[in-house]
Structure P
């Protein structure tokens, strides 16, 4: 049998079996076979991966392409993703009306420019969106949704959000629970407490990053987590907590899983909560919602991530350049500095450098949280998420020993900065393959804009049935 490509002599990271010395045969964009290293085969291209570690391509489930300084974020930010070994992303879509009115335009914009595969997750903010939610999986391939529990009152008005409330959350969870593959991602912060604390801190004259953290302390995250899991128990809705920041928030998840074992409770954290605190040298530029916390929180998240208590990693990527970040006169005053920053291109180097090299995080665990678990949760299983014959040939070929400094040029986002600028990270992708085609080799883009495919979810099996995601955490 003749194959299109064979990747030879690399070490393949399987999320369950560990690191395997196998060759990877690829045909028609899919994994054709995993072969004993050195097996002689006929292939149009033989790629020598000696000294490299091969990961299943990363899936970033937390991207905000609408918060950007780019004229074409699907071009610039998926380029950054590919350079970082990310082969698929889930973008959080917002709309000021029903998604049925804007979906076609959103899809066309992404499909025309994206280097990598992509899917959508709808942020539910309006009654008009809730009224048509049953249409979204079948008509648009969107089976996961997000709600910001903090968007009460006028908090989300700048994004066109109505003032949501707990009643909206409850009804949303009822509707999602009735879906065969539905899932709700939740931003958990009690904004009513935050308003009071913020006003007090502003009145005191505090303008530092730590003041922003003190205005949104761990208890406001933990309280909303408790509520979300309780409502999940009552409604039957799977609950996914995004961008977890604190030890107290994680304890709320552990308590909720124990108290309500019938609820599927999963959790994501982000690289910045694993690297930065409110005392980091980057200062107010690290402002993000929810905020970075304290050193003990950072280490508690690492411990939970390595031990298996945290399921996925998402970048919360927002490609806002420094000028826009400081557009309200910020830079020294945290209250005048915009939230958010880029991060999609550095997920894997951070996990390898700070996790594998410094903390002994197993490579198979990195594969779990960056691809396998994400595919299961977001309805991409059994097409993506693991190196199995018949599945998409999505790979990141990594030099575990390569050390590079983080610079805007290396990250190649539209952004002229990020909070890791100047960090020297150990472990970088040298090639990225999507569906059997290299889109990046030796640090250079080789793919074409628009190569990325839309990922309607849940994916269909080859026999025509739908995939049912297995719970990553029992």
Structure Q
């Protein structure tokens, strides 16, 4: 084959990019549900390249072949779009990144981009590490970041152990995230970013995001938000001015629970005191083509398509699960064996009013069912059992319909005791800072009818009255035992 010249490929790439930008403009005019269903996969692409496949194909391939040396040179020099190697880019992963970038940027006049990762933890590492490099002009200056303590246990470990203990990067802890003064007192000239999770897992911590964003930008640093529990169906931090959103896609977005995945979604031209123009111009693309190319926290195409398919019904699922969680939380709030219920949807919650300013079911005002903006507060709640740790374990062990697991955001209801599972490694002091007592049970309500979820809770709570629970199977007696053990 005769070489066609690099300019041939550069011109073709310009035409393709122009068409793609126009297509994105058209997609941005669509409603949230339409974007969730179609993403960035176009009919033209399906007909021209994918045999007319209506659903995004799974490209189970490690690498792309090139027509000639000119195309390879242009591609590997990042002069033209390329799927050179799936550690860097893959068409199926690109479809996931495209739909998440559009959904997180929905309703905002912002250009957004996304990089998918192998897990939510990889997404957090991707989001924060580029800001934590030493300042070459002041290499001896200690680097720090300010983040809330009410975060997922794995995040706590990454910050406390991987960043602070092993790398000497100081984590300045915000204990009361709703207190803006507490944030501000911790910031200095060596602070690289502010980080918060809202609503938090499992304690439902919440803060005035717009004010914290303004605080970050006043100091010339980015605001990073873990919005896994809310998802873009309830809150879109980028539309409020945040710089980066982290999603554990494994959770509510990928509600089937079939695959692990994460994502970082960023607005372009973000705020940072790190002298790296390329990073600030397009953070997600920078991470994709440079640090993550070298570190390799890549997502598999199969897990990407599993997430894409679940995302198509995101808004309606989050609405259903939020309404069911409200019903369950009201039941528990009035139960004689419950000490406290943590759910932002309850008017009794001290942060209910603040959360109501931010958590809205997207496009509910255009929905025939509602016709106005309605608040929704998500599927995650927690409750504290009277009687201490053993009482909580007794209730937990009595569950028959609600699954005992560390997962969340599933289509099936799942519960855990964070102090002995998701947040166990951070130790007693870390759990005290995060307000996670031993008698707290986290519950993520699925898509079952809420009355059936309540019936299971009622059966489990009855153990505290000395009532025996009738097992659903005579073989089912040891939670956590192997199937072989149960069959003996």
Structure R
């Protein structure tokens, strides 16, 4: 370890910045944010620093640096491009035992400035000890994406209860166990999803009843896992999967997504294959209620989006009737994800001004769909779960006025490495399925936008799919 990572309190303390251009401004902003009284020594200053000076936020000295400028300083930052001045400031700072940082010259520094993720009062600092600022920036951006802004307010909330927990639990191990339980409970996700006051009340009750036998409160999160590619998960979906006590998942959830679950998470498979549900829907609904009443953080993981042919509405109705707290996290629906990866835009100024998503689950007589509304000019129609009724879909569309020559595509296992795209006409759809032995999951796209698939493929379109 080249440096000892520490946080310095510079609130109302003097700090010195030598240099007055853009790099200096960036550091001055950080110092001011930390509550420091900043003095700038520079013969010329950029307009941003000039504005800070005009507004009384900093003190500026135009004259050359002298050792007396270091008096009372907590730390020094050097951004000047003048080599002799740079070395003089470093020498004097070290003689006065004042920490000094020199931008772009790590060998001259007694401390470095890390890349900061600010969720005040929560702060994360990332550093490569000056070896690779680019790597530091990339890692910071990835970590920042994983931390909702609400984490700052969450740390404030937890801080208000810290003393109460210390008074109630004298043993350090007991306190650690208590907080570990709280941070893995639905209370935290409730707070992060916007129910901050309710989460605060429940947390207070947990603290007030430490040592007493109380019923735990769980939560169910209906989460869209997208059509396959794990990279299409939303940040919130990923966080919930990683934190879940129990994950109740469908067949259409891509196996690699399950690798994000905790090692100790309970994984419950409920199937839901076309016309062959491993677990009936009413039993799934009841299972979610039972798990939540055990105080568990439950993720109900569904392929695509939970509210688009995912029966998420039915599950939520049951949760509401049972008084179970819940949230819904949308996912990339198959129509959007699969068509995009296949190079078929669902809308296009020249071909389709509107798009209709329908289910291919039909009654035996083909009723249940308004076929006339599906046979409209300048329209794209996407059928979910239509393979088993592909003959009926084809014949009904033609029967109600669609040209047998209308273009159509079938996207099998869309957005995964095993994705296949088959194109033809509406009349040819049954033959395409039989000839290629196409199995679910598959999406059927009907409309002139299918023309663009071959055009984009010939142009070298490749929406890269990674394992």
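Quick note: the coordinates plus some simple rules give every number you see, no bench work behind them. All values derive from a computational prediction rather than experimental measurement. Cβ atoms are built from the backbone, for glycine too; each structure is taken alone.
With relative contact order in percent (Cα under 8 Å, 6 or more apart) computed over the structures P, Q, R, the top value is the one for P, the highest of the group. Given a computed value of 26.9 for mean count of other Cβ atoms within 10 Å over residues 75-82, which structure among P, Q, R does it belong to? Checking each candidate, the match is P.
Consider the structures P, Q, R: one of them gives 83, 55, 52 for Cα extents along the principal axes in Å as calculated from the coordinates. Say which.
Working: P: 71, 47, 43; Q: 83, 55, 52; R: 92, 64, 39.
Source structure for this number: Q.
Figure out for me which of the structures P, Q, R the number 47, 26, 16 belongs to, where Cα extents along the principal axes in Å, for residues 27-66 alone was derived from the coordinates. Matching structure: P.
Computing Cα Rg over 2.2 N^0.38 Å, for residues 147-258 alone gives 1.24 for which of P, Q, R? Structure of origin is R.
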